[in-house]
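Following are the structures in question.
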Structure P
Amino acid sequence: MEYIPPFRAWYDNLGQWKAAVMGVLLVLAAVAVFSLSCYTSQAAVTCDEAGFWELARMLIYALTANQATYLIAVKPRSE
């Protein structure tokens, strides 16, 4: 959100809730990917327990990368 100009002012006002908002958005995206894999022909992961755990692993990687990128690239500039 910090990188998208129309959302920047709204995102800046979140203060300490920034990480939580990005985390929730990533979780919602993961739920959408799994749901689409189960109910449409657009399969990003398999619609079974193995696919769920694979997506959970990718979600953890995405959360880690998102927070690390924010701390390295964005936070130093805003201080």
Structure Q
Amino acid sequence: MDSIRLGHTIRTTRKALQLRQSELASVAGVSVRTLSEIENGKDTAQLGLVLKVLDCLGISVALEIPPLPPTPAAEA
């Protein structure tokens, strides 16, 4: 998922919950400007702030981490 899709998901969810940006920003502890930047897909948004907003909207994030190749020490 890229920052544009993530921002769109946040905006769509916020609107579905009938929240104004100022309301969500207040609950999440971020500024309205920060929330606007997140919703607009700005790449420089701080991850911690994005996670706060997602949490307030009830959106969870799952990471898919590919398996790491074995290290030489593990093979011995």
Any idea which of P, Q comes out highest on relative contact order in percent (Cα under 8 Å, 6 or more apart)?
Q
Computing helix-only ellipticity at 222 nm (-39500 (n - 2.57) for each DSSP H run of 4 or more, over all residues; to 500) gives -16000 for which of P, Q?
Q
Any idea which of P, Q comes out highest on Rg/Rh (Cα atoms, Kirkwood Rh)?
Q
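Any read-out appearing in this document is the output of simple, stated calculations on the displayed coordinates, not a laboratory observation. Quick caveat: nothing in here was measured; it's all calculated off a predicted structure.
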